[in-house]
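Values in this text are rule-based calculations from the coordinates and carry no lab data. Source: prediction; values computed, not measured. Cβ atoms are built from the backbone, for glycine too; each structure is taken alone.
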Structure I
């Protein structure tokens, strides 16, 4: 298996259905991928949709919160691919997204691509990372932009003790403590809404 795509969700069937459809429409060019859906708590709708789409499904017995941190950690544990990426259920992905992410991580442990990002207090979309210099900057990176070697991804957890939220920047900053090789491809793969 080349790539595991992990989607954390909970009680958002319309978003999950759209995400599963976007995964189905990916142009893979021979890439071997799996889709893992993990619900942050019990969710019969998510279970049904994931099974209907052929995704592997797991659920946490109770919600952890932290923007799906526990669900992302569980997906990381279950991943069979050499690399992992995280697809939020409410984002929009181009049909070349998975191929671009996989291409970016070749000869590296973290591959970085670009996305259009809508910030809450600004109108319209901004392309992130804006100017890639090899560092993950708060507000200028989203996990949607990265593909990570599974072995490295498992070295850090998303879920943080005594925290109410977890975020992409914290997880990526923690991964950087392991001095991974990075590769950047300036190709846009979708929109973070």
Structure II
């Protein structure tokens, strides 16, 4: 069996993905989106969530080791870009994942927050919040400044202050019914995650 065959065999046996995220809301969003990306595969998820970005960085290596011990063949480290420099943050997080014992590791940096991805599907926002007015289409949602705050203001305005957006409550609902194709088309940072899973790991044709 050559190296390529061994790698293909190992990838075909992947059954568990580990997520290192800032909070439980992010975990649910990524779990749902990954299931949409790899809809033909069956696997479990494990996580380490909470404590903010600072703690997540400090504990990333130990979290990755524990996730590997739990059986995670893939560990994905998620960190919003916020106001950080993308190149520097990518290098910093990549250095951490290189210390992970898991065979497959990936750094995912939503720009500037994961809420930017949720702006990709405007009809979905309208449906989840049962709004009467159409929601503005965002063809380049990663250019939105403070997308979480923008979504909050958007819902207040379109519902005439009758409804409130709470990220820890509504992000899961938005992710559950979102059109994954629109995120892929409009958010380059999501495309990287999708490409990694479909081509590098599960070898989708």
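The value -0.44, -1.14, -1.29 for log10 I(q)/I(0) by the Debye sum over Cα atoms at q = 0.11, 0.17, 0.18 Å⁻¹ was derived from one model only; which of I, II is it?
Comparing all candidates, it corresponds to I.
Out of I, II, which has the highest value for distance in nm of label points 7 Å out along Cα→Cβ at positions 146 and 178?
Largest calculated value belongs to II.
Comparing FRET efficiency 1/(1 + (r/R0)^6) of positions 34 and 154 (r between Cβ atoms, R0 = 30 Å, to 0.05) across I, II, which is largest?
I
If helix-only ellipticity at 222 nm (-39500 (n - 2.57) for each DSSP H run of 4 or more, over all residues; to 500) is computed to be -15000, which of I, II is the source?
The read-out was computed on structure II.
Computing relative contact order in percent (Cα under 8 Å, 6 or more apart) gives 26 for which of I, II?
Attributed to the structure labelled I.
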